Structure P
Amino acid sequence: MIPGGEVIGVGVDAVDVERFRTVLGRRRGFAERVFTAAERAEAGSRHDPVPGLAARFAAKEAVMKSLSVGLGAFDFADVEVVRGEGGAPALSVTGRAAALAEERAVGGWHVSLTHTASVAMAIAVAYR
């Protein structure tokens with residue numbers, strides 16, 4: 001149990017930063033399909049946006065895992081990493097992702113992101 005509810009699902013994902021950099025460079029339009037305009041703008045304000053984008057990509061996949069669904073269940077941009085209280089990462093879930101969360105009675109999310117120069121990781125916890 002966590003304060004305010006029971007855990008519905010937990011997801012974790014790790015992304016190789018250099019491999020993700022290659023994907024971003026080779027697949028035109030990939031960033032626009034996967035990330036919201038706000039996520040791209042926030043990452044673009046950094047010296048190297050790729051580690052932060054890789055961590056956000058990991059968060060989107062971690063949300064899928066926390067809902068026990070796979071790729072294609074919802075659009076990646078349906079999950080947005082936003083700044084919560086005090087600047088901590090938080091999730092905004094819309095579209096098909098929100099519909100799936102509602103079906104599973106998700107009342108809220110906890111998310112944690114981290115990255116080094118080589119690996120980005122995220123954990124998402126869905127709770128009632």
Structure Q
Amino acid sequence: MKNILLVEDDPFISDIYSRSFSKENFKVDMAVDGQMALEKIRDNPPDLLVLDIDLPKINGCEILKKLRSEPKTKNLKVIVLSNYPDKDINKKYNINLDSFGIIKHFLKIEAPVDQIVREVKEILK
């Protein structure tokens with residue numbers, strides 16, 4: 001069974017995705033802030049990280065910088081699920097999101113849950 005770490009601070013959204021991934025036989029762990037996410041990744045790296053960018057304590061961009069700087073997590077598969085397009089994230093956090101080796105970036109408002117679940121299934125084949 002493949003493991004997904006879902007990092008999302010909105011309980012409604014995390015519940016929807018957690019249930020949807022679980023129905024497809026993924027083991028889902030959740031983190032509600034960036035600090036918790038980094039601790040969980042350090043203790044037990046998932047097969048896939050589903051990451052929001054705007055998070056309490058440590059934002060998703062800082063998480064990505066940390067992950068890509070460490071040998072153990074530099075190749076961790078990551079998809080971003082956020083409220084902002086790449087250009088807005090790049091401007092707000094003064095980064096180039098594409099430089100972090102993200103597999104996909106979904107806008108929460110545009111991408112239906114079932115589409116994201118299909119993509120995750122494809123990624124984790």
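Nothing in this text is a laboratory measurement; each read-out follows from the coordinates by a stated rule. What you are looking at is a predicted structure, and each value in this text was computed from that prediction instead of being measured. Cβ atoms are built from the backbone, for glycine too; each structure is taken alone.
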Output 8 (percent of Cα pairs over 27 Å apart, calculated) maps, among P, Q, to structure Q
Work out which structure the value 18.8 belongs to, where mean count of other Cβ atoms within 10 Å over residues 28-35 was derived from one of P, Q.
Q
Which one of P, Q has relative contact order in percent (Cα under 8 Å, 6 or more apart), as calculated from the coordinates, equal to 23?
Q
For structures P, Q, which has the highest computed value of distance in nm of label points 7 Å out along Cα→Cβ at positions 12 and 36?
P
